[in-house]
Structure P
Amino acid sequence: MAKTSLSGFPEWLPSQRLIEQHFLNVLQNTFELHGFSSIETRAVEPLSELTRKGETSKEVYLLSRLQAAPGENEDPRKQLGLHFDLTVPFARYVLEYAGQLTFPFKRYQIQKVWRGERPQEGRFREFIQADIDVVGDGKLPLHYDAELPLIMHEALSALPIPQVLLHVSNRKVAQGFYTTIGVAEESLIEVLRVVDKLDKIGPEAVAQELEENVGLSSTQAHLALQMAEITASNGEELEEKLRALLEQAGLEANELLEQGIGELAGVLEVAARRRPGALIADLKIARGLDYYTGTVYESELLGHEDLGSICSGGRYDSLASNGKRSFPGVGLSIGVSRLLARVIGAGLVQVSRPVPTAVLVAVTDEDSRPVSEAVADKLRARGICTDVAPTAAKFGKQIKFADKRGIPFVWFPAAADEAGNSGADSVKDIRSGEQVEADAATWQCPEQDLRVQVIPAQA
């Protein structure tokens, strides 16, 4: 597990940090393969922007100067907070730089965020998120609703973790269905929020909350639960189940519901063609944030469903707008630290060695250290991670030093004879004991040892 001597602020040991770096590199490479550009936004945003949606206001960390002038920290116009996700700063970024961006703009962002919530398993106050988004100017084609979750699934599938299944729904399906059964317009968002808690509190508690707190009838609450429990692997199955439920209730789909069914079915059909088994329709997915307007996503790590969603997102048609121009988008976010905490804590992954170093160059004596350093420089110039022994101890101790650190090879520079002539260098694989003559200008490090390998842990 991550070290958390300060609650909610994790720190990794070097071998664990190698796993984290591998995960981040895999995500970055996958995103760039699909044409996404990297951005990094500032860590702070005006408090007014961070609290605009309201539901996260209690989690925002405020930034203030220790030597602030009287009243400075209380001035709302000057208050800054650390960003609690990457979507809010991204929306601001798009608006500020719209004139310099080319749309549709495809961005990925891997950055730390801060959230003042109660620390628990998989939840930290400081953590890394990895986001991808596509944003259009005025409009954004619907094919991105299918493309982005498939890219995210590809990225997650490239990691040494259990299989990830993405759950997809559409806010238009939910809202269209709720209005069809008679839910008032002003209650829709609250119904979505309550239904979104189905996995956490169960159907009975959801039904009770819908009736007592939202004002639905028992029949409406029952139908809402029936709709939320629908799952489907393809568009045809989805449509059949929804229409059967409507027919049972003696109702017909309204325009919004029909639109939502069409959009969701389209996403499922593309997914079935390009990455079979990656996506499943799950109509209880609503997403808590009210800026989502269409397709929404959640995920589960198979065999670790108790962890909850590690990746989520959706389409937002009105997140970024300056009054004259609107920038609709669709995006997903991975809770990288959340995922890492589980796979490392549960021992699901391992590293081939705990340090990047592949070769330790031995030092015969301190007078010959320049010789060892020259060998190391030659190996590094050829891309081989190399260190030089810290002291000119007996070779047996230098080998033990390498072994303790997990370094697979020890290099022995040739000793000069009385005439000043040197023989050949040699390199020893301390795992097998095999030692061979070698030249730093030509020796090939075995491919599997050249870089640290991060692999699923052996059962």
Structure Q
Amino acid sequence: MENNRNFKFNISVSTTRYDGKCSEWGKLRYRTETVTIDGMSNYIKQGYCFTHTFKEVDADGSFGCKQKTIKNFKSTNTIFIDVDDSSVTATDFFSSVTPQPTILYSTPSNIDGEKNRFRLVYVYGEEVTDNDTYRREVKKICSSIAEYIPDFKYDTTSVNVSQQMGGNGLGSCTLLMTHNIFNLFSFKNYNNCISNTYKKEERNDIINRNAVSYEEKDIEIKDKEFERRFWGIDSEDGAYQLLTDYQYKYEITDTTQVDENIPYISLDDYVQISRRYFMEKIDDGKYIPRNVRIKKGDRERTLFNNALLRLKINPNMTFENLLFAMVYERQFWIDNSDGEFTNKILYKIAKGAYTKRDRYSIASATKGQLRRRARTNKNGIKVNKAYCEKYGVGVRAMANHIRSGISNEILLENYDFERSVADNSKLLKEKGIKPNSERRLYEFKKWCKKNNINIK
């Protein structure tokens, strides 16, 4: 978390304003604007309404409620939480919680001391791009608030990205501000965390200055402040704080970065760290994914393999960056409830992967992944979602297009243009070559004509 008065972010603002509560939600039109926290606060006190940004808008750049859907959602930097009938006033709430929200303002129906109703706004330095992440952040924030206000309740019906929020143009509006900028590590993932035990250890336990082998020697960490912070992690809060403070300096990428202008990805050189999830039922009866943590018996092997994969994804990764990634792995993907995976163990695993990386190929490190790839990507390629997003193409439509292109190439190599479609269908079936249906072969012949391929 940082404090930044000048931070700018996108949010959609209604084209009309209201002194009190909006009574015509279905008629609202929005335009996406770039604002500061102060600028948004001014819009709130003028009675404008707000929503997030969406992919499909009208020619003039505006959009209405029909376009404001979860499916059409693009991104947001703001998390809104509605609080109705709180046990404390807006002012008392603001002074009671840590960290304080970016903005807190009373809603038009608020009556201090009787009906304490207000809205919390948390501005994030990074964009949230899907509804599940948005909902998880709401849950994390609310769990954090409940530590300070045990009977805290929020409106669970207003936690989707398709919601719209009103401002408060009444002169009685209470608005409090901090300029706090949050991130995805700012709040503990209470519902997805297993409380970790941190065993006390001495940093010097791992030092062997007289070691002859390079692999036995300690690796010098050039970033001395990070080194101090890493060895100083002695609690779950300390780990979260390190992840928060260094998230922009040391990146965590679970997949090979691919050019967004390429429609599909070859899996020959593509690396992706496998993750597993389970679906957890939440308050409103819906389900959201939760991380499946690696249990005892597979933890060290998984951490080592994932470290190798990260070095394949980014061959120029520094040792500090790798250590940072190991802290992330332990915090979110490893069951460390027994406290066995200490900072010393993370260091040793990272050092082993860093010094021995050239001994391992992608195949040797990820046999299970390759087997799964073979089952799900028989052609050795996958759709590039970044390409689809940039050019407005559906992932399924692109997958069908790619499959069609591959099958046409197969048919081009095996089709006998001297024979009829029926004969070719029969011969292809006998050889076990697909596609081989007559309907598909007629489509293939049309494709040949369209592409000026001489089929006689």
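As an exercise: percent of Cα pairs over 16 Å apart, for residues 179-234 alone, calculated from one structure in P, Q, equals 34. Which structure is it? Can you show the working numbers first?
Numbers: P: 34; Q: 67.
It was calculated from structure P.
If you rank structures P, Q by FRET efficiency 1/(1 + (r/R0)^6) of positions 27 and 307 (r between Cβ atoms, R0 = 41 Å, to 0.05), which sits at the top with the largest value?
Values: P: 1.00; Q: 0.15.
Evaluating FRET efficiency 1/(1 + (r/R0)^6) of positions 27 and 307 (r between Cβ atoms, R0 = 41 Å, to 0.05) on every structure, the highest lands on P.
Any idea which of P, Q comes out highest on mean count of other Cβ atoms within 10 Å over residues 19-26? Let's see the in-between values first.
Values: P: 17.9; Q: 11.6.
Top value of mean count of other Cβ atoms within 10 Å over residues 19-26, among P, Q, belongs to structure P.
Laboratory data are not the source of any read-out in this text; all were calculated from the coordinates shown. All figures in this text were calculated on a predicted structure; none of them were measured in a lab. Cβ atoms are built from the backbone, for glycine too; each structure is taken alone.
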